[in-house]
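Enquirer: Listed next: structures, encoded as structure tokens.
Values quoted throughout were computed directly from the atomic coordinates according to the rules given, and no laboratory measurement underlies them. Predicted, not measured: the structure shown is a model, and the values here were computed from it. Cβ atoms are built from the backbone, for glycine too; each structure is taken alone.
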Structure 1
Amino acid sequence: MSAKDRAAIERVKMPELDPAVRVASRSAEVNLGISEGQAVVEATRCMDCPDPQCVTGCPVGIDIPGFIKNIQRGDFAEASAVLRLTSALPAVCGRVCPQEKQCESRCIYHRMKCQPVAIGYLERFAADRAREEARKNPVPPRRPAPGAVKVAVAGSGPAGLSFAGDMAARGFDVTVFEALHEIGGVLKYGIPEFRLPNAVVDDEIRALEAAGVTFVKDCIVSRTVTVEDLRRQGFRGLFVASGAGLPRFMGVPGENLIGVMSSNEYLTRVNLMGAGLDGHDTPVLTGRTAAIVGGGNTAMDSVRTARRMGAERAVIVYRRSEAEMPARLEEVHHAKEEGVEFMTLFNPVEYLGDENGHVRAMRVQRMELGEPDASGRRSPVAVEGDIREIPVDLVIVSVGVSPNPLIPSSVEGLSVSRRGTIEVDETSMESSVNGLFAGGDIVRGGATVILAMGDGRRAAAGMAAALAAEECHGSAASDNNSVS
């Protein structure tokens with residue numbers, strides 16, 4: 001097919017659940033996935049560029065033309081195999097990665113004033129076909145070869161899982177230690193099921209188990225088991241992927257009122273602990289009027305969850321304009337479809353309580369955009385004298401997170417930044433402590449799933465190289481001793 005004919009094909013549209021139906025269901029996935037026919041047609045749009053720039057936009061380096069052309073040929077199993085070569089979580093990435101800012105942003109179609117190839121939709125399609133096949137024909141978990149080098153992972157979020165998959169593929173004996181009672185980290189506690197079903201995460205974990213990865217729940221590295229304990233148990237390397245689960249607040253008066261909480265707490269109660277579901281005792285405040293402070297993806301997850309939990313009015317309060325919001329455009333679009341209100345260019349300055357200490361209102365300062373800050377976004381500036389009061393009975397603060405402090409504060413000699421992040425070599429991801437590598441939010445302080453996965457891949461390559469060098473050095477020393 002000629003390039004002109006390929007370009008004439010319209011980009012596929014993702015089928016979606018009706019907004020009224022999805023708001024009435026906590027777990028129903030909004031995006032329904034594309035069909036086999038849609039996938040083949042969309043894959044046909046790919047120009048198979050000789051120098052595919054889409055690959056340069058992928059933090060884990062997926063062979064994007066390779067898996068797409070296999071879909072075009074109808075070889076879906078091979079498409080999935082190509083994805084698995086570099087991605088431990090393709091079904092996850094196909095759902096939550098910001099492809100519009102990464103791989104799809106580099107697509108040659110942008111030069112042609114056309115919509116890019118729907119790489120994310122195709123990735124989800126191929127991964128979901130493989131998941132269905134794995135359910136029909138499950139593969140028993142394999143064990144590492146006797147004598148395989150043991151490595152440990154602290155945290156089972158995207159960075160830890162990506163690292164574990166790569167190290168298992170290299171033949172290492174990998175054990176992942178997770179502090180919570182569920183494997184998946186932020187994929188389970190932070191992202192709602194309407195965006196990323198738990199069943200999808202569980203399938204990806206089973207695939208890693210089948211590859212030989214061992215998972216240990218309810219184990220806090222630095223508390224339940226120390227880094228020294230792991231060394232004594234024969235682990236030659238440790239990858240720290242403990243995330244950034246420490247919520248930030250704004251220091252606004254009234255933040256200690258009942259009904260003001262962080263998005264971390266709110267989403268964990270709902271997503272991981274089943275708050276509000278039959279058979280679960282986890283309490284959670286619902287609120288008739290919920291205000292969510294922030295403009296990122298976590299804020300969108302929180303406000304859309306609040307709607308599903310029964311809030312009659314759910315409002316995003318954001319100090320910049322909608323154009324400056326870091327959230328994905330798709331998430332903003334879905335939130336609007338679900339009845340979420342957007343109160344942009346406003347910033348909370350005080351929360352007011354009733355006689356029982358429960359939040360009843362928030363005072364907000366009108367803002368306007370001034371000069372760009374270091375990130376390139378225009379800084380919000382207060383409009384003097386323009387303060388308003390909004391009645392609310394639930395406030396969810398989603399203005400960022402800080403790194404988990406447990407491991408950084410417990411390992412002697414570990415270099416830590418002023419922000420509490422572990423400092424690493426950007427190429428190998430090794431820290432100042434020999435054999436201790438780190439990646440994801442514990443290094444970045446808060447980022448996307450795919451960037452964390454990229455860190456995991458780099459750390460796996462770095463640790464494998466370091467351990468191989470140790471083996472060579474040890475063998476050389478042994479040979480010298482035998483000669484002498």
Structure 2
Amino acid sequence: MDIEQFRKAGYQAVDRICEYYYTLQNRSVIPKVEPGYLKNYIPPCAPEAGEDFQLIADDYQNFILPGLTHWQHPSFFAYFPTACTFEGMIGDLYSSSACNPGFNWSSSPACTELEVTMMDWAAQLLGLSPVFLNSSAIGGGVIQTSASDSALLVVVAARSLYQRNHAEAKLEDLVIYTSTQTHSLGVKAGLVLGLQVRAINVKLEDEFSLRGDTLKAALKEDAKLGKRPFILIATVGTTSSGAIDNLPEIQEVAREHPDLWVHIDAAWAGVALSCPENRGKLYLRETNDFADSFCTNFHKWGLVNFDFSALWVRDRSNLVDALEVTPVFLRSKQDDSGMAIDYRNWHLGLGRRFRSLKLWFVLRSFGAEGFRKHIRRAIELNNLFAGLISESKILSLVTPSSFALSVFRLVPAGVQDDLSLEALNELNRSLFGRLSARQDIMLTQTNLNGIFCIRLVVGAVRTDEQHVRNAYDVVAEEAEGVLQAWHQTTATPSD
């Protein structure tokens with residue numbers, strides 16, 4: 001493909017992308033395909049001779065597009081949102097057009113320097129302490145692929161720091177602390193690094209928040225066993241319920257355990273810190289006071305196209321000390337001078353993408369106020385849904401609504417006390433099964449300490465009040481269907 005052929009193909013691609021978004025609302029959220037469908041359209045081996053590009057582009061439209069789950073659909077309420085803005089797309093396009101591995105300053109100065117500045121922009125947008133800014137020359141921020149990568153990275157740094165301070169510590173005695181509501185990233189880090197993971201139980205009456213007394217008891221118990229907890233992954237906005245660990249109480253415990261690295265995983269909810277009214281509930285002050293690291297994903301609720309996980313550390317030297325490997329062929333006078341950040345020592349890989357362009361395009365286009373407007377709008381829409389649930393006679397919230405997330409279940413009026421938990425769970429599995437069979441809406445399930453629940457989260461840019469009200473109507477309709485079938489099966493036959 002030469003430049004003019006690229007120009008023509010690019011124009012067509014943009015036109016087709018625009019048409020896709022014009023028609024998105026009319027599409028099914030969930031694709032109407034079965035596992036293995038694509039094998040019927042794509043041969044098992046690559047072609048020997050190159051094919052006409054128009055044929056390839058048409059095959060994307062005909063075979064790939066029908067197999068996509070449309071995460072940007074206004075009726076997509078599953079998992080957490082994945083950001084997708086036109087500004088982010090254009091940033092990705094420019095980034096792809098100037099491919100560079102970005103492993104040190106000299107390999108592409110703009111790649112490093114824009115990331116340094118964008119991470120400071122993002123930190124200030126969220127209200128993080130100046131110590132987390134790259135400009136502090138103490139802490140700083142770096143773009144990672146996902147919150148799981150960020151967690152793995154800080155576990156490596158925390159382990160290295162602990163072993164430097166406690167040379168006698170055996171690897172098999174080190175323990176990663178999470179809660180039972182922490183994302184699987186904690187367990188995965190343990191699997192990758194061969195470390196023990198302890199998931200501390202959290203309770204419904206605490207709204208699934210990790211409390212200080214619970215943490216203190218676990219630390220005391222492990223100390224008696226000779227275990228060495230070296231990092232706690234605390235969560236601000238858990239995946240299952242949006243729960244927020246009690247950082248003020250955790251801070252009190254952390255004072256007594258200075259060797260315990262505290263990482264704040266705010267992968268979804270962290271971007272809500274951009275709105276000052278959310279900062280108290282999200283414990284920004286405590287994060288700024290004592291957290292060793294903090295992560296949030298702008299590619300979820302934060303308008304930046306995947307991938308863009310933002311990680312900040314209080315002391316950058318802990319990353320570099322754990323990860324620095326500098327062969328001669330990677331050295332340069334700029335890096336050796338210490339005048340430039342060498343981001344390859346801030347993450348596990350060597351090469352890295354020019355992802356800061358996406359945040360630059362998004363924040364300049366939306367502005368801080370536009371970003372905050374997006375966050376507030378999703379919260380308002382979720383409050384609408386939660387309000388409708390609270391007015392229902394058959395649906396009930398399991399936990400208080402958390403920002404843009406509601407967790408609910410079906411509870412038949414007047415018979416709740418007569419049904420076992422398992423019977424209620426079975427009814428809700430039936431409800432979720434009916435919802436999952438639909439293609440015009442998508443929600444996800446979870447389990448909170450044995451309670452089967454259904455999650456709805458708002459965050460897609462194109463979702464409005466109409467879509468939220470329709471979501472409630474769909475849920476209520478399917479719930480009535482479940483109850484009707486249940487009443488038929490439990491009715492006492494007449495004599």
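Enquirer: Out of 1, 2, choose the structure whose coordinates give mean count of other Cβ atoms within 10 Å over residues 43-50 equal to 5.9 when calculated.
Expert: Going through each structure in turn, the value belongs to 2.
Enquirer: Then there's this: To test your reading of the models, identify which of 1, 2 gives 5.2 for distance in nm of label points 7 Å out along Cα→Cβ at positions 19 and 339 when calculated.
Expert: Clearly, the read-out refers to 2.
Enquirer: With FRET efficiency 1/(1 + (r/R0)^6) of positions 163 and 243 (r between Cβ atoms, R0 = 25 Å, to 0.05) coming out at 1.00, pick the structure among 1, 2 it was computed from.
Expert: Working through the options, I get structure 1.
Enquirer: Sticking with this structure for a sec: Please state which of the structures 1, 2 yields 17.4, 50 when Rg and Dmax of the Cα atoms in Å, for residues 219-266 alone is computed from it.
Expert: 1
Enquirer: Ranked by relative contact order in percent (Cα under 8 Å, 6 or more apart), which of 1, 2 sits at the highest value?
Expert: 2
Enquirer: Separate question: Identify the structure, out of 1, 2, from whose coordinates P(r) over Cα pairs in 10 Å bins from 0, in percent, for residues 123-250 alone was calculated to give 12, 40, 34, 12, 2, 0.
Expert: Structure of origin is 1.
Enquirer: Identify the structure, out of 1, 2, from whose coordinates helix-only ellipticity at 222 nm (-39500 (n - 2.57) for each DSSP H run of 4 or more, over all residues; to 500) was calculated to give -10000.
Expert: Structure 1 accounts for this read-out.
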